[in-house]
1. A value of 17 was computed for percent of Cα pairs over 52 Å apart; which of P, Q is the source structure?
2. For mean count of other Cβ atoms within 10 Å over residues 73-80, find whichever of P, Q sits highest and give me its label.
3. By the measure distance in nm of label points 7 Å out along Cα→Cβ at positions 441 and 497, tell me the structure among P, Q with the highest figure.
4. So mean count of other Cβ atoms within 10 Å over residues 41-48, computed for just one structure, reads 16.8; which one of P, Q is that?
5. Going by relative contact order in percent (Cα under 8 Å, 6 or more apart), which of structures P, Q comes out largest?
6. Thinking of P, Q, which structure, once Cα Rg over 2.2 N^0.38 Å, for residues 169-488 alone is computed, gives back 1.12?
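Here, each number is a calculation from the coordinates, and none is a lab measurement. Just so you know, these numbers come straight off a predicted model, no measurement behind them. Cβ atoms are built from the backbone, for glycine too; each structure is taken alone.
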Structure P
Amino acid sequence: MTFLVILPVLSVCVIGTASETYILDDSAGFGRWFDGVGGLSGGGATSRLLVNYPQKQRDEILDYLFKPNFAASLHILKVEIGGDAQSTDGTESSHMHHQSDLNFNRGYEWWLLKEAKKRNPDILLYGLPWAFPGWIGNGTRDPYHNPSLTADYIVKWISGAKEVHNLTIDFIGIWNEKPYDVTYIKTLRKTLDTRGFVQTKIVASDSGWGIINDMNKDQDLAKIVDYVGVHYPGTLSPEFAKKQGTQLWSSEDYSTFNDNVGGGCWARIVNQNYVNGLMTSTISWNLIASYYEALPFPRNGLMTAETPWSGHYVVESPIWVTAHTTQFTRPGWKYLPHDKGVSRLQGGGSMVSLVSPDNKDLTIVIETMSHDHSVCIRPPLPPYSVKPQNVTLQLKGTFANISSLYLWKSSFQFGKKSSKSDFFRSSGQIKVIGGILSISLNVDEVITITTVSTGQKGLYPNSPDDKPFPLPYSDNFNGYAENVEPTLFAQQVGVFETRKSDDPSHGMVLTQVVTFPPIYWCIFNLVFPLDLIGNNTWNDMAVSVETQIPKDNGSSGSFVAVRVDQGGCNAWEAKGIFFFILPSEQKYVLANDVSRTSVIHEGIANFSVNGWNTISLIVKNTTAVGSLNGVSLFKTNVPPKPANGFVAMGTDSYGLANFDNFKMMSSKDIDLSGIKLPEKVYSKDTKLYFKSKHVHHSSRKYTIV
């Protein structure tokens, strides 16, 4: 038997370690077909800051994600169908805020889908709702209350993608990580077919494995569900799922900080989801960490781009881990059978082998990620061990006469040595003699061996240096088209879109447009629209904005705030210094939280009820000063905690509210000692008081569900 002498980039044989032989053979057929590796934008607002990057850096980032044979070269782009509700890191706008509304230019997902398609015309597109506008449930908070109405809403989104943006949606989901409804799934399929979207496939149910039980009982349902999508399966699938026969997907996975351990997590699951669980597609949540890092799940993307004002971004290890599979395969390739090219390795790790539809190309991906260097955020990872090992690959069947293969390798280092990691390095061609290839594997490596010659480690010059958020900062919203979420704002509850004002003196304004609570995704029913901006480390800040509450469908009030400590699904308990005005009550409130359950100070003032009011808040150390239309209303002590946080504005309840001429700056150099209060302003300091999590306050009702 003749063995290949491997090029120097590969490790020499492990002394004293026998070589295990693995046969790669297609003579008896193939395993399942491969559906691709993808990334998920949404769930929610995870690409929020990307759209605000300078075009040069933005194009580079998009190339790293989507350009074929360059970097991640993703096969699938999954996006959230915005539902006007918080869905993890923000709120994404619906295409139908109300039943008579229809707009296919809101948000940034349309732009992202088109940019991905521009780079790779073959990329597959997948849409999934996390939440729905409240009108869908007709007051029931149930999207399945009227299956035909909900199906029409979703298919209109698919139709808008095609008619307005020339995008074909390949896959559609049901409701992210929420209960599914069999009648609705059947209605959705019928509506898709009736409207001419026969080729759009259904993925269900983007949660657990339970839908397979219904598919086994209902053959009509089994025919309708094209792919069973599950979340965070830990590379395992139950036997009843494998036996059912439908293609299985890990339709959301990873969700892990993107340091080298996160890259190791991704390397392990992309391989082992098929080796252990027969899952033919793995989709990363999220595509790119392009949201403020203080929001939930910081840097849980394949790469990071969170400071568009500087143009700085970071290409993280998961990008190159992805390339080991995506650059050398395509959806429609076929896995070799288990123990004939797909297997766990004797020394730990795994191997998958895939073959092109014409049987001409072969790609082998091997990973040897150790337990502690590949832990994902969920689910728990049972103990296992990996050791250095020698392996012999014996090519049979169609591949017996292969004479050479291309080799790519990534070597992970951790801790203080992490900078010495070497990702996605080409070793050029290696010879195969007599169908035999022997290699040595170290721990924490990813290796691709392939007949495909087009691999490339794409590279752009280093992005600009990171810089802090620019202060002072202002926005009069006049530079935007309508229905745009303005630069650098990150809506957490409600939807804030640019609109033309009815008042000619204000031109374009920012409007909170949600008038009725949506069918929410978070376990908390969030009812106070909140829009964040800036940096969560800020402490001494001044903010002002002009605000108007319309007469019809207006909110009960509006606010500005500083030191706001959190967003996401926990936005209901956000603390900070909040200055509310309630014009219809001629009242203002300074509170230590967004729910106004911890009142610091309150009073009355002469507000314009349906007109414009300018409100400003200055917080410095433990002193806060608030003013209305240039007249100071209060100067009072505030709690020391939270000591820092975002700047924000928003509304007291769902309902329309307009904002204009937003300004913020550091208050460190503002002298508060000379500020005096007018004699006629009535106000009172109020001791802080706290209520339970079940709160009734004015028109509010907060519940944990």
Structure Q
Amino acid sequence: MTMDVLQEQTKPVRFLRTTKRRKLSEMMTSIYQRTCRLDVNAPLQILHVVSMQLKVNLDRCAPQQSKFFSVKCTPNVHFKVTPLTREGSSPSNVLAPNSTLLISMDAVSEMANDNKLSVRYYGEKMDMLGNAILHLTAVEISLDVDADRDGIVEKNNPNKTSWKWGPNGHGAILLVNCDSESTFRKTPDSQKEEINKVSDLKDMSKMILRINGPSDLPQGYKLSMHITQTASESVRVFRPRTTGKPKDFWKHKLLKLFLKEYLMVVGKDKLAEEVPYLGGKTELQFFVEGLRFPDKDFDGLITINLSLLEPSGEGYPGKPIFTDKVMFHVSPWIMTPNTLKPKEVYVCSTNDNDAFLKSIKNLVYSCGYKLNVCHEYMNRGDRWMQDEIEFGYIDSPHHSFPVVLDSPRDRGLQDFPYDVLLGPDFGYVTRFANYEEVSSLDSFGNLEVSPPVTVNGKSYPLGRIIIGVAFPTTTHGRNMTQVVQDFLWAQKVQEPIALYSDWLTVGHVDEFMTFVPAPDRKKFRLLLASPDAGYKVFKKIQKKGFGKAEMFPGLEEAITVDDILSDEQLQAENNYVQNCIDWNRDVLKKELGLDDEDIIDLPILFKLLKHEEEEEEDVPRAAAYYPDMVNMIVLGNQLGIPKPFGPQVNGKCALETEMQSLLEPLGLKCTFIDDFAPYHKMLGEVHCGSNILREPSTFRWWNLEL
């Protein structure tokens, strides 16, 4: 159809048939309108997006003395005049101050300016006073993402511009590109401003620009992608070079050495960029990477815009006449609880832990898991693998990978997570304390996560993060640095719980609690250290006539059961400790929706220590009196428990026997590991000296109801 074939309106203005007119009216009122003006002195070229509607005030450009008008157009152009004149009235094409012409097109153009609409103006005696002509080019433009989270970038999903949580929610998902495709000179890919390996693309989310229209746009029109200054800190967008391959094969190879195959479109210090219009029915792929995790100042939501710019005249910026946008939510960092399947175990080798290391190896290998040993040249004498790092992961419909959170403690192991763990499909994130004082509570023995729970009808299918802090009324206690707490709270999907752990010398929650899998009830048990349970065991031993049996048999610390039970100071200290644990017990019951039947009390005594540098009025803090059996590693149904060196009753350690009687009915197997000299004496245990990378949860975080 050429632009010269016009449909003249018979009599004043005649509309489409009633049914078709009603459908057109409904369509016109539901789509985005943009204002367009007419010019009786010169034809105008208008680029029109099919999903939009042009709105023209007919009176604004009408010649003086105009009283009537008529409209004609090519077949692909549809229009409506408002307000409607009552049918049968004469004339119905009377020009009024509020006469409005609504124009739409339902098919794309084959070439630029191939459609036409004209408005003729008439005087009182129907003499023509002017003719305003629009040359129209129709295109379809859609910026698309995987808004329904099925791994497919569908066309023009109506929910692509917003985010909604839940199984019936919508919105695209973005990963922080925090792994490193480089094996040498490691740097997280999010810190690089270019794509060096095609394998890096799998860590990014696809975004597709779909075009349907003529081969070229009318002169001066452009497509521009743009983001806000705030978004530029959080996202970067790449596209492939679109020039195609040179015919000369070797020339193409040479060009690849010097030209980037993927160009950055928008990102840091680059808020807008023209993108090519390829013409015809084409798709241009973009690759979107996240640059940072949700945090106190970032809710994880990112909007990317694509605008069609209309020329405003030489020397003037183009104006946007159409904008499509998409929204992403950055994947949070997610921790893995003890109930998830282990993949790899990490432990340090030091000059004094050979026997401990051998026991860990035997346990891990018997379970069929991989053991990674960090040797002294890397750990520099720092044996506390649990304290330096916490394993988690990030997830999207198209890809997921583990991400290690590096503690701000920065001791001997500080280079291990970056130099050893960071790599392809293994991400890295940390938070710097800056001006905050780092304390022992910033070590990640003080960071745990519960198994999935439901509390008062609210589901936490990924569990809840648990940290230790100072008592709420304490003014000078130690706390986890605020920057780390802010990070953990901002992830949202594992709403944190704060416990009181500052009563401990080291101050870590893993010194008095852990979780183990169970076949019944909530599918897990909370294990709590309990001085009351410890005294109950020792009194039972004494009652059976074994009061002379020794704690720490064969060691210089050996002491009889009778002496332990007669130590009133030790009993007073453990009464205080039990009160601290009971306070936490009540918090955990409330925040995790637990009953007493979901909790197992482990027989562990504590002692209070006072450091020389502490002031006289400072309250001494507690440490385990004998190896802290709650500080265990959980490998499925296999438990690696610190060997307690309890009193021997009938040839068996009474404390080991008690632990077995509590845990083995749940289908758990207890293996006791001697960590006395290399760990316990240094105020740590098996869990403190190890770490476990686990399988991610099968629950997809975006299905949470928030």
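1. Numbers: P: 17; Q: 34.
Comparing all candidates, it corresponds to P.
2. Looking at the calculated values, the largest one is P.
3. Details: P: 5.1; Q: 1.8.
Answer by largest value of distance in nm of label points 7 Å out along Cα→Cβ at positions 441 and 497: P.
4. Numbers: P: 28.1; Q: 16.8.
Of the options listed, only Q reproduces it.
5. Working: P: 15; Q: 11.
Structure P gives the largest value of relative contact order in percent (Cα under 8 Å, 6 or more apart) among P, Q.
6. Details: P: 1.12; Q: 1.23.
Here the read-out was taken from P.
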